[in-house]
1. For structures P, Q, R, calculate Kirkwood radius over Cα pairs in Å, for residues 71-118 alone and state which one comes out highest.
2. Determine which structure produced the value 198 for volume of the Cα convex hull per residue in Å³, calculated from the coordinates; the candidates are P, Q, R.
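Here, each number is a calculation from the coordinates, and none is a lab measurement. Values in this document were obtained by computation on a predicted structure and should not be read as measured data.
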Structure P
Amino acid sequence: MINIIRADFYRIFNGKGIYITVILFLLLCYATSIGEQVYIGVAVEDLDVEEDSLSRAGTLNQEEEVETKNKLGRDIPFVVSRTHDNSLYFYLALLFFVIGADFSAGTVKNTLASGVSRLKYYLAKGIELFTLVLVFMLLEYIVPTLFTTSLYGFGEPFDGQYFTDVMTIFGVQLLYSIAVVSCGLFFALWTKKTAVINSLYLSLCLIPIIAIMILSAYDVNLLELSKYEMITNIRMSANLLELPSEDVLRMILVGVTYLAMSIVGSVLVFRRTEIK
């Protein structure tokens, strides 16, 4: 398993694709940190949710809004967290680098034929994706913060409470990021076709929230479904520190459920799938 991880990282970081992806990703993070909030896909405020904890998903009340000019370094982690779901579209590239390329090149069969078990192969790919997502999230939070700090200063002293607040939001968003990518890995092991993987992954990010938006026009009570939809929960997590404890617990349980289901599904599908 270690050899697979080492070989994959060597292949990935010796190609141009990962560096192009990082540059584009950092440009998006930079734009988010200095400008208005930009959502790829559907903005949750389009759901016209009533004023409860759900209405905070992906939106800001005026009193919470951070000024878009001369923000201080300490503000930036909270700013980028509000559009973190944009990062999910860059993680699609990570899926291709880690697993999609294997199916495109037909190397999966050779790897398994060398004596590597399917479980070890799956675990190796999962560890690689987790590592890359973690690195991307650290870049997302740290690089714009350092850049803004160099221009306008950090603001109030960096203390334990500030660190705890940032890491709380970071941790929940990391959970959901891993859950979404894990679902993408399930799609890859199930379909083994890059185009289908891309379609299913993008559908996962877009269709549920669009469907809820449409259905809520007929029955506003269906907005409750948003509480169990991943993109909405990612945007809600930006306001995690101000949500009731029951909403936070529900949010974490939903994320863990998606992650667990995708892992179990991946193992079962990959165990039975035919590799050509």
Structure Q
Amino acid sequence: MTCSSCQKAETSPIPAYLIIDSTRIVCQQDQGNGSHDIAGVQVFANQEFIGNFLFPARIPILKSGLVALSINPMIRINGASSQFTVFRTLNTLDTSVLLEATKETHLSAAFRFKSNAQIDWQEDFEDQSSTLVPLSRQKGDTAYMAQETLRGASTWVYRVDFEDSDTTKKIDLGSFRNFMGWPKDGTEIFLEFDIRCDVPVQLALRRKSAGNSSYVPYLLLNKTGNQWKRFYCNLVYEVSGQAPDTEFQILFSADKLNSETGSLGFALDNIRLSYLN
């Protein structure tokens, strides 16, 4: 016969909490600027996987004392709210913090590009020149550099305007150079950029190899409601398995429909393409 009142009650472990107050990217001169939209983190504590957490996050950790943390930055792919991945061209942040049950510990996370990260294209237009150029500008199209406010700061951007008087109301922009040497073995290739668009914009690749050329649509960017939005795109599937001599050009195309009225267009800024060598 047992007495339930004499049994010890089981108690649940009490976690400590990690709060990541801010994130930033520290860049070298040839890596572009620190513009980013890191959406969350992947956390390990004493080499144990804790989980993936989107911001804002209050991260429970069932450990106390001096704890070794490894933190990976996570990004949204293609602007989708449900598609997240580790941004693997950035280093893991390794640090140690003192944790105590029920208490909150605050941390500011700074990430850097890995030593074997290749930055193949970075363009922020701050020198008022552009490595993004019109490929099919028609009469009435206007493509130019202008100053706008992005993340609370004045910045130079590349802007396209369609006026009601435009005859064709369509434009193709492309990277000035064709890129060669991208890894074709399944390595992730991240293209990131800020965009503000009043019309849908088609992101695509032009592939050239052995005299053949193909146009590969990647992502249709919907209107952003006059707000700036940062996109991260993984080009691995469009590049993997291609011939060694394949060249790639990145394209941004837009078409203002005849039914749309008013001065509409789009603007781009802070373009960066990176992968691991």
Structure R
Amino acid sequence: MKHLFVLSILLIPTLKVQAEPIYIEGGPLESGKIFLNCQINQTRDKCFFDSGKRGITVLNTPDFASMKKHGEIRESSASGAVIACDRVTPKSIRVASSVSFDQQSIARCPFSEKLPKISVGIDPFKDSVVRFDFQVKKLSFANKSLKGVKQASEWRTEPKGHIALPVTIDQLDVYGIWDTGAGLTSVDTAYVTKHPDKFTFVQELTTGIDATGNPVKMKLYKLKALSILGTKFADISVLAFDFKPIRPYFNRDVQLILGFNLLSKKNWVLDFPNRMILPEAF
């Protein structure tokens, strides 16, 4: 699905080493998608950055059709749909011009006009400290970890590798997934049913689409406020859908998918080797 700033400002000059552009495709209700420069073999393109997944996925287009299949990868999503994808190994992969590796298996999935040609998860950054600056639309690779920074916090890694952060909604403590692949923040319908006073209904939606391009029944609500690691967010649009299909991937206290409309209101430093995160004010 998703923080004290005096020291954060002092850290910025030491953390920014190599800057890469972030391309943002905006949508309704402050939703959006993040794209980064990438190259797979000889194909250069903008890849969709989806921190709600781990690996790299390409669609079966002419650019990637010649790669030999050597296995199968099954991709699932919020609708519960599962699609069978080819396991293929490009000769070279480069993400954001600064992360490169050879002979890394990726998924090649059936073509769909609803899905991005290339999607990149968090695994390419597993050895890096990365700063996402939504204010100037830059991604920076750092030379200093977040260890010892008081404002930084450890994240919890979910069973399938997702980044989970503690969230407080009106003194109720839950967890949310830091997920740039979600255009809007989402909440489990069961949580809305249990705590209806926290949410204001806006409308029914019939056009929700998950990561595999399948429709998901959703309702749109307004959430007055929530807090992530001490940082407050107000007046948030949230989509409510049934989390049952994705429950096997998360612990039971995960009730939110923290999407672009919320994450883009701050800058974020992620120290992947130490599993630490630092939100920064604009």
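1. Working: P: 13.7; Q: 13.0; R: 12.3.
Largest value of Kirkwood radius over Cα pairs in Å, for residues 71-118 alone: P.
2. Details: P: 137; Q: 198; R: 119.
It must be structure Q, since only it matches.
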